[in-house]
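Below you'll find the structures, each written out as structure tokens.
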Structure P
Amino acid sequence: MVLEQQYTRAEAARSLELNPNLITRWIKEHEQDNDGQAFRGNGKLTPEQEEIRALKAKVRQLEMEKNILKEATVFFAKEIK
């Protein structure tokens, strides 16, 4: 509203029933946005968030593989006796 429709910050804040400081903060964040990631929404993640998600998935996979190996060790230990 402020950047595209020429509302003042106060007018936009009143219209949206928000604190004008919040509008100011959003504008600053938008201006500082270098990678097009401000106000991502719709499931879009930052590169750091994508990396964290991938690492968590890898940890789950490795834990599952470790448990399979533990179970196999117990199974084969019983077979040997």
Structure Q
Amino acid sequence: MKITQNMTTTSHYIQLLQEVKNMAVKESRAGLNRFKMEVSNALGVNLKEGYNGDITSRDAGRVGGEMVKRMIDAYEEKLK
């Protein structure tokens, strides 16, 4: 009986950890989407919420590249 109880407790903790992880991923994804929209507006790339398959690969690369550049700059500034 004790083994079953420990297994139940362990599976409960695993489930709780997965729920916390999912919440963090959703919040991170929302933050990255806001950041992506901010960068695309600054570059003049017309992104919209949802599907953006109508933009060119070049524009998508410009947005992604600028996002990475800004993240690196922010990290380097944090190290100073």
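If distance in nm of label points 7 Å out along Cα→Cβ at positions 10 and 26 is calculated from each of P, Q, which structure is the one that comes out at 2.9?
Matching structure: Q.
Suppose you compute helix-only ellipticity at 222 nm (-39500 (n - 2.57) for each DSSP H run of 4 or more, over all residues; to 500) for every structure in P, Q: which one lands on -23000?
Only structure P yields this read-out.
82, 26, 17 is what came out when Cα extents along the principal axes in Å was calculated for one structure; which of P, Q is it?
Of the options listed, only P reproduces it.
Bear in mind these aren't lab numbers, they're just calculated from the coordinates by the rules spelled out. In this text the structure is predicted, and so the values were computed from the model without any measurement. Cβ atoms are built from the backbone, for glycine too; each structure is taken alone.
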